[in-house]
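Following are the structures in question.
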Structure I
Amino acid sequence: MRRVEEPATYYGASELRMSFDKILAEAMTRRVIIEKRYKPVAVIMSIEEFKKYENLMEEAEDQYFSDIVKERMKKPVKYLTMDETKKKLGIE
């Protein structure tokens, strides 16, 4: 196990197998990062922290799509009449 400056604790996958209950209890108060061969592969966190991240991602996604819509609305749009559409498609 190694601690880092951010509020997280790193455990190896083998430690997780041996101490699951202890690690799960710790995950209720801080993020737990699981490593396999010294590379992070998973994160265990409380459901409250997960919901915060989920809400944050939804807000970021909403802002992203809002920006796209605003950008597209700046460009003029030319709509075709039914007759123009038929002519363009060769239906007459």
Structure II
Amino acid sequence: MNSLEQANKLLDKCTACVNITDVICPVTYVKATVALEDLESGEILQIKINKGEPIENVPRSLKADGHKILEVLANEDDTYTLLVEKDGL
């Protein structure tokens, strides 16, 4: 299975999705954290996020909180999609 197939399988398993491209740091982290609070341990959140500071900081902060970054996908519109497993570490 190639990485695109793996990413598509993970996308199919997402429990929820949040688009935080309309806010700037540190609100990006806060919105991602609030979205994760609504999930059960082991569920997957899909987060659409901007390039630059958000993609540099949010994954690192979520990992420090004990969540697992399963995948980081670059989108054609200069955004990224993060797939995060709640409490996955």
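Read the figures in this text as sums done on the coordinates, not as results from a lab. What you see is a predicted model, and the numbers here were worked out from it, not measured in a lab. Cβ atoms are built from the backbone, for glycine too; each structure is taken alone.
So if we calculate distance in nm of label points 7 Å out along Cα→Cβ at positions 55 and 79 for every structure here (I, II), which label has the highest result?
Values: I: 3.9; II: 1.3.
Between I, II, the highest calculated value is found for I.
For which of I, II does log10 I(q)/I(0) by the Debye sum over Cα atoms at q = 0.10, 0.26 Å⁻¹, calculated from the coordinates, equal -0.21, -1.45?
II
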Highest-scoring structure on relative contact order in percent (Cα under 8 Å, 6 or more apart) (candidates I, II) is II
Please state which of the structures I, II yields -11000 when helix-only ellipticity at 222 nm (-39500 (n - 2.57) for each DSSP H run of 4 or more, over all residues; to 500) is computed from it.
-> II
